[in-house]
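Taken together, the values in this text are just the output of simple stated rules run on the coordinates, not laboratory data. Worth saying up front: this structure is predicted, and the values here are computed from it rather than measured. Cβ atoms are built from the backbone, for glycine too; each structure is taken alone.
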Structure 1
Amino acid sequence: MTSVPTVKLNNDVEMPQLGFGVFQVPDAETTAAVKAALEAGYRSIDTAAIYGNEAGVGKAITESGIPRDELFVTTKLWNADQGYDSTLKAFDESLAKLGLDRLDLYLIHWPAPELDRYVDTWKAFEKLYADGRVRAIGVSNFQPEHLERLFDAGSVVPAVNQVEVHPYLQQQRVREFDAAHGIATEAWSPLAKGGDLLGEPAVAALARKYGRSPAQIVLRWHLQRDTIVIPKSVTPSRIAENLDVFGFTLTDEDAASLSTLERGLRTGPDPDTFNAA
């Protein structure tokens, strides 16, 4: 079984650097996909309330027989549930669907700035953390300006900021801000969903050079930049392949060649304008 290195978060909790994401996986298919991931060696699973598949994730975890303390489970609070009391209620609902008595990481899914509830939401997160119901708390899709408001109003610095990151959108400003404040950066859509990244000549050339798939090359690039990644697939062979990225290392020159692909290209919403509830 592949041994996945961990990242020590700012509260000393250890989080696997490579996990399994279930974005847009129907609940009926989620259990099989997560089971395949766990069998391949993944121990970190990332879901969200809005994905509608927390129950499927929980069923896979229960049926896997893997001890709970060997797993790292993340879910996210949806925008419509932001606010102090509604956050606490939504957390209970997510935990019940997952069939768990505690969570490893809970994230505010989006800042949703027009709703302007993420500060009160963070205070509820801090309560859940203080009560020991979640081992670490963080955010998703937060820009430095959003994080600064949390610093001013709260008492706990987010452990993780999960944002869209890939060679087409490298988020250098966000990554540098996170690093300066002890926040781990986690990449969603690490392979640039819906884009042409895996067909890029630079990626294909490195795939041939290292005898690896284009996806493995890009994931390795992320890992060498100290980014946490959560690739998604429902195909067992691809799930296993995405985990098999620890037996080789890109040279500095080869890694730098991927960093020239920056386009500022988002494949998902802009956090400054996305306010769906």
Structure 2
Amino acid sequence: MVIKTYRDQFRAKLLDLYDETEVDNFFYRLLDAYTDVKKYQLAIEPELCFTTEQVDLFNRALDLLQNFTPIQYIVGHTYFYEGFFKVDSNTLIPRPETEELVDLIIKNHTNQPHIKVLDIGTGSGCIAISLASYLPQAQVTAFDVSEKALVIAAENAKLNKVQVAFQLQNILTTQHLENKYDIIVSNPPYVRNLEKQEIKPNVLEHEPHLALFVEDDNPLLFYKKTTELACTALTNKGVLYFEINQYLGPETVAMIQKFNVFQSVTLLQDMFGNDRIIVAKK
């Protein structure tokens, strides 16, 4: 089948569900994943055709997209902070806001020697692996409560050629951390159930709820527990980094300040102007 003809049919079937730019991104992402054909070739070779096997792959992907399956899960990978990461339904798909968090940590600690880093709730490993990649002087440890997520994270560390010590650990039942760290970072579940109506179907119906949602009556559960552990596990002048719920910035700052061990607690906005990152310096 002629690729450009199939592309037109692909667009027509998805434009009621997604905007035009998003549909085009889907098509070219699948083109990259399933063929050796480059986007520019379609302009100079308009008669290029799919094989029967490629049509089958695209049709399967089209069915999944019509059911709002994220494109990252369909192709089995995504890109984060210039790294290549496998993802599946056991791991959250990394967000651009999390790239901002990683970028901030790297900039703040590039010249600091012999850093020990702990990433709590690592998921795909995107934070821990990116920090290990760009802070080669860092010794990075990462916890997650999901064994299946840790399998993916370990594969991603190999793909990105870095060493990260992954551990199966439920932070909520952890009484204390055995080691000291210069950096503790966490992007825990923070979406309240009352906010579910704001979540797109591709996220709500397919990404792991264990990594997304917290109860409405205790939305800072993970932040409070991590802060409690960080009070003793951070080195002198160590730094705690959080990605947070945009609606709970002041509340999260106030909770951290109550521990009275941090000399500064700073709330930062993301690229969209939402409260998103907290930096607490011991």
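Among 1, 2, considering only mean projected area of the Cα convex hull in nm², which has the greatest calculated value?
Top value of mean projected area of the Cα convex hull in nm² goes to structure 2.
Can you rank 1, 2 by FRET efficiency 1/(1 + (r/R0)^6) of positions 83 and 243 (r between Cβ atoms, R0 = 41 Å, to 0.05) and just name the one with the largest value?
Values: 1: 0.65; 2: 1.00.
Between 1, 2, the highest calculated value is found for 2.
Of the structures labelled 1, 2, one was used to calculate relative contact order in percent (Cα under 8 Å, 6 or more apart), giving 20. Name it.
Details: 1: 20; 2: 14.
Going label by label, the one that fits is 1.
To test your reading of the models, identify which of 1, 2 gives 3.0 for distance in nm of label points 7 Å out along Cα→Cβ at positions 3 and 235 when calculated. Present the calculation step by step, with values, prior to reporting the outcome.
Details: 1: 3.0; 2: 5.1.
Answer for the origin of the read-out: 1.
Work out the source of 20.0 here, i.e. which of 1, 2 gives that when mean count of other Cβ atoms within 10 Å over residues 35-42 is computed. Could the numbers behind the result be given before it?
On the way: 1: 20.0; 2: 12.8.
Only one of 1, 2 returns 20.0 for mean count of other Cβ atoms within 10 Å over residues 35-42, namely 1.
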